[in-house]
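What follows draws every value from the coordinates through simple rules; no lab data is involved. Note that the coordinates shown come from a computational prediction; the quantities given were computed from them, not determined experimentally. Cβ atoms are built from the backbone, for glycine too; each structure is taken alone.
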Structure I
Amino acid sequence: MPTDTNPAGNVHGGVIMKHIDNSAGIVAHRHARANVVTASIDRLDFHYPAFVGELLTFKASLNYVGRSSMEIGVRVEAENLLSGDVRHIASAYLTFVSLDENHKPRAVPPVVFESGDECRRNQEAMERIKMRRLEKQKEKMPADC
């Protein structure tokens, strides 16, 4: 859509971000079978621009399941429909929380990761969670002068 692009013919990053959030939200909703909300976007990297006329594909996967939260990874690819070339243009990690009817965190079903890729993504997600927890602890500490 013309409103989704800038004068250089690139798709606005915010448009891609919205689709990343929507794609991840679908995966989280399917797993939780309940209302889910985006709690955080840990990391969003744009590797290359997406150009007008390219087909964007959003590949979202469940990487981690906690008590009420889930980490979803999203890979965005752009395909030039004339040449068939596909480029990995963006990646993101999002955390979603499942909510009950009172908007309080609700437990989500556990998951068993079986394939090598699933296990690898789960291990990497657990490392990111450790880092997030450390960052939160640092935020609570008073700054030294």
Structure II
Amino acid sequence: MLERTNILINQYNQYKLQAHSVFMYGQEKEASSFYTLAFETNRNIIIQDTSIESINRTLEICLDCLDFCICNEEKNTAYYLNTTGDMFAFILEGFFSKRVKQDALIAYSEISLISQSMEHCIGSSEYLQSQFKNLCYKNEGLLNNMC
């Protein structure tokens, strides 16, 4: 499993590097495709390697996609935010260490705030806001330990 995860992380890093490179040459469409590939690859990584590094990587690629991906009907701002929220919810609802869950909750709060601030663009942040409230309620013990 570790070897498979390392292969996925290397693939993720390659996609990000390619995305940065082609974006620097003004090839926005190609950059968008590479960022999307990195995002989807990261979805597989976080299932296999749920760690603080994975949480940071997930937040980072979501922000990259919000900044650099060309939106279409299938993959738009709401898709990246909601999917990222679902990844963090997966961690919070799973059997992971308290530290990892705390970091996932913090990262989720950041995604939730971004969603709320972009509400005029994406139409509604209700999904993320509702899920975040439920996760905070379910993980009240984590919140108490963080304060």
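Here FRET efficiency 1/(1 + (r/R0)^6) of positions 21 and 93 (r between Cβ atoms, R0 = 35 Å, to 0.05) was derived from just one of the structures I, II, and that gives 1.00; the source is I. Starting from the value 106: which structure in I, II was volume of the Cα convex hull per residue in Å³ calculated from? Comparing all candidates, it corresponds to II. When helix-only ellipticity at 222 nm (-39500 (n - 2.57) for each DSSP H run of 4 or more, over all residues; to 500) is computed for each of I, II, which one produces -11000? Computed on structure I.
Assign the value 23, calculated as relative contact order in percent (Cα under 8 Å, 6 or more apart), to the correct structure from I, II. Label of the source structure: I. Which structure, out of I, II, was mean count of other Cβ atoms within 10 Å over residues 77-84 calculated from, if the result is 20.5? The correct label is II. Identify the structure, out of I, II, from whose coordinates mean count of other Cβ atoms within 10 Å over residues 5-12 was calculated to give 12.2. Source structure for this number: I.
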